[in-house]
Structure P
Amino acid sequence: MGFNCPQWFFADLAAMYAGGIGTGIYTTNSPEACQYCAHHSRANIILVEDEKQLQKILQIKQNLPYLKAVIQFEGKPKEKDVLSWDDLLEIGKRETDNELTSVLKTIGANECCSIVYTSGTVGNPKAVMLSHDNMLHDARMLLETTKVAEGSETMVSYLPLSHVAAMLTDIMMPLVTGGTIYFADKNALKGSLVETLIVAKPTIFLGVPRVWEKIYEKMQEKARSNGVIKTWIANWAKAQGLYYYTNKINGVDYKHWGYTLAKWLVFDKVKAALGLSKCRLCITGAAPLHTDVKKYFMSLDIPLLEVYGMSEAAGAHTLSYKQYNFNTVGLSLPGAYTKLDNIDENGEGEICMSGRHIFMGYLTDPEKTAETKDKNGWLHSGDLGKLDSNGCLSVTDTLNPDVLQWAKSIGSKATTVTEVINSRDPLIYEKIDKAIQRANVLSISNAQKVQKFEILPHDFSVPTGELGPTLKLKRNVVYKMYTDLIDKMYE
């Protein structure tokens, strides 16, 4: 439990090497949230970054019957029962490699090596069990698709390593290809990320949508202070970039003189200022990114490849690499298979995934596993999508079984959340309105009464940005995302 650092990598890989299982806990987790993950996973060794994280564990230590050791890998712990990182290394020096080597020989590729706790809006998080083969196969599929050269790639580690995306790109991919990792500082997501990128000059960079949006917003803000001539040159250059990539999407890969000049005048300078001068793969994933943002970066010669997947698919299932366009998330990775279930008249169905990268199941939850992964090994994503004539996948909607089951119980014929919203089914809205009226009667003041409501296309969640890793509501983010809807409610 800590920010990205070499010690996290060493500990995680050491657990795998010794036949153990690693799992991450977000640094923003409350002691109660830490207790759930540690107790549920039966953790017997917990590593924390510093005194702040240590105190969370000490508060709940008496409720963790499987815990044998706590290690603080930064500084010297004050508590006598807590080991320092140096203490751990000294213990290791006293052991021979013989026992570890013999253990390694007995580890099966299909055995669990990592547990990823997925955040949800209701109840406790699900514990996704991933095997050695799940993780390594997914990394190899990505590397094969993108033609990564062994020993020549550089990446920056800054996304939480508790998340499957960072596990895949920061640990597994460099492990397979022999890449170089730079560690960003703790303020990376608060504004210092670009400084790290400038130093590291990554060749592969994964940014969740909010990271790309923040960069986009800062660039837009800076552009507003440009003079007339500089603004004209920038707009002209972006037009050349967009023209080139639009043609490329349509099968014409020709770099005309305008693109070449724009690259020299603008594109190379912009990429250098962002630390992306050597980056050949800029990737976005974990949530949808607005087309305007994708077009903006593309116009600056920074095409953002979109990856689609989930924790249960070891992180990645499709990538818009050679088949890039604005509307799809690309083709299935080699060795990954996609099909649509319950296809409607519009060609839309639930996205199902299969392959060696599909998870083992949910820890101690066989019922939920059976709901998500069918008897033939197909993972039912809960997302709706379409496949075009080239086999490229587009994600069109999200299935929400709880909402739909409730809607069906009161007589609604809606089959997707979008149908519930777009149809404004009177049965649903009437039922909600009556429930709100009953709640309002119990309110002790008018200020506490609900006056209006709207149904959103999906629950607030961590991947879609409304909730933090501890499931706390990000009010400023929600306001920005739903400004138009909020304004409409107050008209």
Structure Q
Amino acid sequence: MLNKNINLLFTSYLTTTFAVMNKTNVRPSVGIDDISIYCPSLYLDIQDFAKARDVIPAKLENGLGLKAIAIPDSSEDVVTMAAEALCDLVEKNNLQPKDIGRIYVGTESMIDGSKPLASYLLGILKQYYDLKSIDAHELYHCDVVDMVFACIGAVDAMQNSLDWVTLNPDKKAIVISTDNAKYDLHSPGECTQGAGSIAMLLSKDPRILEIGSNWGVSAYCEHDFFKPLRLRVRHHDIVSSNGIDASKLGKEVYSEHKDTPVYDGHHSNVCYTNRITEALENFKAKSEKADYLDQWSQLIFHLPYAFHARRVFVPLFIENLKEQGKWDEFSKPFIETIPENDPKFAKLFYKAVSSSRDYKKFVAEKIAKGERASSLIGNMYTGSIFLSLISSLSLTSEDELANKKIGFFAYGSGSKSKVFEAQVKPGYQKLIDRINLFERLENRLPINMDQYEYLHRNKLVVNLDSKDRKVFQTSSGWTDTNKYARQYSLVK
């Protein structure tokens, strides 16, 4: 009897202990507390671009959703753009050095193979506090690093930092995306270029978005888009084409530095679709969400160009209809009008679905608002998905979104996707309104094709517009021990 009572007491103790542990292990509310964005003040109108490249403007505007390309000025780079967004975020939140526990940067536009962009930003932030006569010694204890995985790098940095905030709720993390999406002149991707930086303040009890802890992931090794160190053995072509014994040739290495990517647009679209589909399935399996399209008021995507999401989401839209038992009724008109033996059946079928009234309504309600800013800026690489977020929040009333959930589809070439969800917090609108995104975009300076190509080739040494900028690249090292080291200055 005594042993039985002891066993009962022990069982009760364990049950109570694990119940308490489960309660204390529930993730607290963490997410995006505030956002700042910096976009270059120069832009190239897509119609001017189309005329110069002998492209029908409607193909770019109506087909891809493009209206303008953001172009960095002469002394702008990914560090200056990130610093502009960072300083604005710090200023409007009155952040003190002791508040900032880490600055994590997502980028694929690195300026150094060793030294991270985040370290430059730490130096500029110290200048910011010095100008205000604020002791910045606490910044020496701020963790900084860059995270690189094509366009998903800033999402990776955010996910990592959300976990860190969970463990350090008295601290704040800053996550920054910064990129110059630059393609070769006259290349197919040239029209999709863009540039800019977005800085996000992550904290407990966030004021804009509470981000969930469930993340779907899909990753696979692909070469859809990459920026290789362009090294190769020159003799390779000679050997392969003439059957020469390679052992008789000395190794001759050819090197060329370029910031622009090697890419296969069609293959990248396939990779994008495959990864987001697999990541969504992974997310649904973890969260048991079958009706996610009904639960998510807005869908936020990485957008290589503005209309990309609406074009690649068609298979997922079809799959959702099947899961909801609505597919047979929806598809009947298309199946009856398109011959199944047509070799282009699949292409014609997808086109018919994307042109349907139901799909257009779905795009208008859940995707289109997130596209608007991308049309005016272009691809921001790591910042593209967060630009879509700002665009969507800016164009949707708080009555429609407060306390609602939105879904995110992140993608990085190479390739990886992450799918996650967030709840929009009441009161977010006043924080988004002070970003004033679309009014700022209306007040940019247009440039012509000659100016654009000079900037693209790094041949222009004079700034075309610097009146509202605070951060400039001011010099580069030239001695043996500091050669090419970039220096930056923050002005009052």
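Here are the numbers for the structure shown:
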read-out: Answer label among P, Q for the case where distance in nm of label points 7 Å out along Cα→Cβ at positions 347 and 483, calculated from the coordinates, equals 3.5; value: P
read-out: Winner on relative contact order in percent (Cα under 8 Å, 6 or more apart) once structures P, Q are ranked, highest first; value: Q
read-out: Structure (P, Q) behind the derived value 3.4 of distance in nm of label points 7 Å out along Cα→Cβ at positions 259 and 379; value: P
read-out: Comparison of P, Q by Rg/Rh (Cα atoms, Kirkwood Rh) - largest value held by; value: Q
read-out: Which of P, Q leads on mean count of other Cβ atoms within 10 Å over residues 51-58, largest value; value: P
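Every number here is computed from the coordinates shown, using simple stated rules; none is lab data. From a predicted model like this one, the values you see are computed outputs, not experimental measurements. Cβ atoms are built from the backbone, for glycine too; each structure is taken alone.
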